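So, here's a batch of structures to check.
A short reminder: the numbers here are calculations on the coordinates, not readings from a lab. Source: prediction; values computed, not measured. Cβ atoms are built from the backbone, for glycine too; each structure is taken alone.
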Structure 1
Amino acid sequence: MKVLLTGASGFIGRHVLAELRRQGIDTVAVGRTRPADYEGAFITADLLQPEAPALVIDRARATHLIHLAWYTEHGAYWNSPLNLRWLEATVRLAEAFCAAGGEKLIAAGTCAEYDWAAGFCREDTTPLVPATLYGTTKDATRRLLAAVCAAAGVPIAWGRVFLPYGEGEDMRRLIPSLIAVFEGRREPFGVNAGAYRDFLHAEDVARGFACLLRQEASGNYNIASGQPTRLADVVTRIAEALGGDARRVLDLSSARPGEPELLLGDNRKLKALGWQAVHAPILQRPVRGS
């Protein structure tokens, strides 16, 4: 097995790269910049350039493809037109991979593909009614990749990631922002304190993609904790860990129109492949060694 990994410099990608290296899997990373502290095989390329996907596939000579690269600028990616460009680039990459005799494709989806009004999201029954351009293009990409791969007889596994957190996370995201509040580095802000969310450590997300790679898996899989965590509890745990007063945030909090009270992924399909989370509920220590 030889894996071509896109998006290896990103938040999730760096953890997937580390997991592949931990498992001793021959890996070629591709991107605009080499991941930090990575001395392995790397192809410098901008996959948004029309000719790049075919050239990368030809150079990598990989049997398997894990495609994570996408536009993820915090706060901007939800409705950016760059989502459309990544849809096009992803299809070109898949076409080139299949034409070159690729054996399996694994790609990153998102919980934003689902109708969040459902609350508890199941892969094969919850309606796919994305509310953003990001979710819409991810869903469209999944459908197109499935058609491309089916025509070539190449299995594809689509991993819908819920709410990852961990090392390398953008400092503007929820958990780093709360840490900054209780460390006195930014002003308090309110959250939807009564809402429940599905948080999963980025290392466990990476293990999910590695599981989809190694197992006879095809179709759609939630990469999720399956455990609802109340946002008020997240605030309280961070405040307690840093010796702060959770009321500084909770007193500003209120329900937010348009936000679901529950966003939770059913992870039974992934667990049936042998995956399980290494990390305990958010901000606690690992339950066992990784």
Structure 2
Amino acid sequence: MTQGAALSVEGLSKSFGGPQKALKDVRLTVAPGEMVALIGASGSGKSTLLRHISGFVAADPGSGAIRVNQHVMQEGGRVARSIRHLRADVGFVFQQFNLVGRLTVMTNVLMGQLPRIPLWRSLIGRFTQAEKAEAWRAMKAVGIENLAWQRASTLSGGQQQRVAIARALVQRAGIILADEPIASLDPESARVVMEILARINREQGITVLVSLHQVQFARRYCVRTVALRLGEVVYDGPSAALEAGMLRKLYGASVEEMLDGTETIDAVMNDPVVAEGLGVAAATA
């Protein structure tokens, strides 16, 4: 394991009973304060990897280890017994928000406190004034303080995702895992959510690992990108290098769903250097 890493994944594999492994010997290290994109076509293993890091899912027996800020989340296919306590340091932002629609924005944000407060208070939803003030600051940081007393079900998708990010801030997580947080948002809401994650990373030093379906967001907001294909890490390096030709070599025909409108497959095919490499990519896909 790399000393001082915010996140370390060592030799992680996962099978769900079929012939194809969901994850194959995944190795990944993220330094404190990094914002790293995790990309891949549908079924590449992005969500599965994030759920393993959080301890929601156990890896195959005897498979690897995951550490967050030096704490073992799971090892050898067994999730740590103290996972509820350890999860307090891992904020998880879901694609579908995971809010309680009938509750107010304030109450949903306060739920980020649950891993850190006594069990009896979490059961009755009792929060101190200091905890409420912290929730207010988190809402202000993501620009939704004016929505504090609205029911979460009345918000737009982009607003709900900002509530989810505020909840992670209140949790005081050292690392935020965002599982395709912009997949169901319109382009403007997606931009706002990514700007917020980038600002949190930059100003508060919170480590962010964000899975993304479209590569243009990785290139714009993350210096480094890790690419998964069929459960394996096939690229780990500068986001700027992930142009259409490189992606086509990594993903073959699946690349089209990952490109924006300015980088069409036709444009890629018209590049003779890239086109020459496509036969290799297609043969290995």
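A few points about this structure:
- Mean count of other Cβ atoms within 10 Å over residues 8-15 derived as 19.8 - corresponding label from 1, 2: 2
- Between structures 1, 2, the greatest calculated value of distance in nm of label points 7 Å out along Cα→Cβ at positions 192 and 216 is seen in 1.
- When distance in nm of label points 7 Å out along Cα→Cβ at positions 112 and 168 is computed for each of 1, 2, the largest belongs to: 1
- Taking relative contact order in percent (Cα under 8 Å, 6 or more apart) as the criterion, the top structure among 1, 2 is 2, with the largest value.
- Origin of the derived value 12.6 (mean count of other Cβ atoms within 10 Å over residues 72-79; candidates 1, 2): 1
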